[in-house]
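Heads up, there are several structures right after this.
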Structure I
Amino acid sequence: MSCCDVPGLMPVEQAIERLLSQVQPVTDVQMLPLAKALGKVLAKEQYSSINVPAFNNSAMDGYAVKLSSLSTTNKLPISQRIIAGDPADQPLREGTCARIFTGAPIPDNCDAVVMQEQCEVMEEGDNIFIQFPSDIKPQQNIRPLGQDIQMDQVVLESGKQLRAQELGLLASVGIKEIPVYRPLKIAVLSTGNEIIEPGTQIKAGQIYNSNHYTIIGLLQSHGFEVYDCGTVVDDAQKIEAALLDAADNSDCIITSGGVSVGEEDYVKNRVEKLGRLELWKIAIKPGKPFAFGYVKETPFIGLPGNPSAVFATFNIVAKPYLLSYQGMTEVTALSYKAKANFTITKPAIREQYLYVKAVNKDGLLWLEKYPNQSSGVLSSSAWSNGFAKIPVNTCFEQGDEIDFIPF
């Protein structure tokens, strides 16, 4: 008996674990220059061939000094001026100091930099002296060689999705191009007789295809390529043909609608005919009719048809699977504790993901709940900035701490 025949609903955590156990991460690798690698997933750990910084340098605009020169006096003449980009080839003359600027190399025999605001410039005839404070500490305001990164150190592990800061880090150690996993191509298919495209004159009984653009936007925001299968009417043969086309031209298929229990919900039946279902129906609200399986051997994710449920189930259940499939090692959504500005008095048999907005009030994070949590309401996702996770059979009072998962 398959999991789809077992009565009851699979818990959300178990469903996520089931999907992750099925993942066979992509192995195809391509080399890309840093400028084209944003959002891609690193395929091999990267090492630094240099120290960063590559030399001792000043953290401040000020004056470089050898502390032993201040053992008998608190003022020294300036013997040199050092700016960022100058070579570090001139030692400091005994009994003098150097005017130095942020990022400039420290002369070998200097052991402190004093910021200019703590010093006093004094003129004695044609000579300029710097009067130093008495509380100078060894190595103050000096950024030592290798302080940030040391030669041969691993700077990034494989499986990391590259953000702007990772690209900057790689550039800082001289890496020009990197190996990344080929972006997955995800087929997106909408079904339903009532679905029409935006820009078309709407008629009674019709709705615009919001799910299609929500899913495509979510995929593109995570770096996936999209194979757009468009919208197919509720016809078993046409849906079967579209699923076969998607299976032959993508790494994974995502549909919206057609996986519930209605007589016109053909997607589930066609998937079972062309492959197999591994999971159907989970204990989540919104989004109970979530499905996972294979069309031939191409992974299939069936999202519900209601817009709010599409957004929730993609983010909570489908996204960890897709990110893991893409080769990422960290796929668990971060969550934070925040105070609820609402109450739950009736426990639910499904784990709830409420659309909320986190707001700062007097230094504390409070969660405001969107008034209409219906699965057919899409404005809730645009208004909110995260989900409030409410476990099964849970009630709470206003002011209680609950889990917040930001979008």
Structure II
Amino acid sequence: MSNAFPSSGRRAFQFAAELAFPRLVGSRGETLARQLIIQKWKSLGLSVETAEFPASDFAINSAARWALVPSGSFLLIAAICFRAGYPLVSLLSALIAVGFTFFLAGEFKTAFARWDHRGKKFQTANIIASGTGLSATGLSGTGFQPVPTVIFMAHYDSKSQTFPLWLRLFCFLAGGFGGLALASLTALVSILDLAGIATALQNPLTWSALVVFLISAALLCNRVQNESPGALDNAAGVAVITEIARELLAEPPAGLNLVFVATAAEELGLCGAKEFIKGHRQNAGATTYFINYDSPGYGSRALALSAYGIPRKKISPELNRALAEIAHAQAIPFRLVYLPVGAATDLFPVLHAGFQGVNLSSLNPRIHTPADTIETIREQALADNIILGLELARRLAEKHGPKPS
């Protein structure tokens, strides 16, 4: 193990501090951050290019705010109709609410990719750099070479929102899970009523449905702004993959291509990751791996996503087991977590396209607020995340690289 990891953590912290200013897509801050990253990566000896694309704000400014309103509305209609003695209308409305909730869960998994043609457009760019054995030009134009490739990824834009993280998660969980449970219950009691079996749930269902509807509608007040320095989310992620690039370029694993991507417009709806993946779906296979960093560096424990979405979908179990083994061997506090709804990462389009990957992060309620400053980040936590990414890449090199004769 290199003795450089404490200094790598320190350098990552310093670079994160340089990037810790508001940089919402379309702002001057975003342009400045892109310039700083390009300059830093070129200074390491990476071959760097930018890939421009138009990003839509539909996912964050429309879909995420209005997402739960239709199902909440049909739930409220179902409860009112049940109370008024119209069980058939109640049943149909409840079933629509259930169906829309599951439809919404599927759309969240793809970050509303089918709707990217809607909404306001912003011209932005991914930053793509290559290390040993892979040209950045070839990557953006013709696809990956048929050799083992590890792609380190982190988004460089930031945003703030009206609601703090805990309130957004509460609204999505209460409106989503609570609404689904109530709609299912309303459908059940409506069926019982049609069968002539009386229940005494009219008032509790109506008031509960009203509460769920109001919680769902509250998300309409959650607006995107440009007031967060985005130190943890996600200057820290860019800084971590920058230090990983430094280490791997100094000692490149044999037979392994290295790619580093700073994605744009993640905060608008994972736009940069979707754009990067768009031309490479045909290359999804067993030898291309993604390691995505989103908000690493807070607290004493590194987090990796084990599953996401409703219904629950596992994330690359073999890679996550390898991360857990590395963390245990290196005495790094580590935990696998499940992300049901309410948030997304650039790893989701990667998984949806058929690639394997992992997502390393930490959780701080200050993200997406003006309080997401460099003071929230720990150098040791950054160093731990650097080690996890490096060692995972080296394991993959050992697995797929040239075997000794």
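Just so you know, all these numbers are worked out from the coordinates, no wet-lab data involved. A quick note: this is a predicted structure, and the numbers were derived from the prediction, not measured. Cβ atoms are built from the backbone, for glycine too; each structure is taken alone.
Highest-scoring entry among I, II, by mean count of other Cβ atoms within 10 Å over residues 249-256, is I.
A value of 27 was derived for relative contact order in percent (Cα under 8 Å, 6 or more apart); which structure in I, II was it taken from? It was calculated from structure II. Taking distance in nm of label points 7 Å out along Cα→Cβ at positions 105 and 297 as the criterion, the top structure among I, II is I, with the largest value. Can you spot which of I, II the value -5000 was calculated from, given it is helix-only ellipticity at 222 nm (-39500 (n - 2.57) for each DSSP H run of 4 or more, over all residues; to 500)? Structure of origin is I. To test your reading of the models, identify which of I, II gives 4.0 for distance in nm of label points 7 Å out along Cα→Cβ at positions 193 and 305 when calculated. Structure of origin is II. If semi-axes √(5λ) of the Cα gyration tensor in Å is calculated from each of I, II, which structure is the one that comes out at 60, 26, 18? Considering all the candidates, the number was obtained from I.
Of the structures I, II, report the one carrying the highest value of FRET efficiency 1/(1 + (r/R0)^6) of positions 81 and 265 (r between Cβ atoms, R0 = 35 Å, to 0.05). Going through I, II one by one, FRET efficiency 1/(1 + (r/R0)^6) of positions 81 and 265 (r between Cβ atoms, R0 = 35 Å, to 0.05) is largest in II. Between structures I, II, the greatest calculated value of distance in nm of label points 7 Å out along Cα→Cβ at positions 129 and 337 is seen in I.
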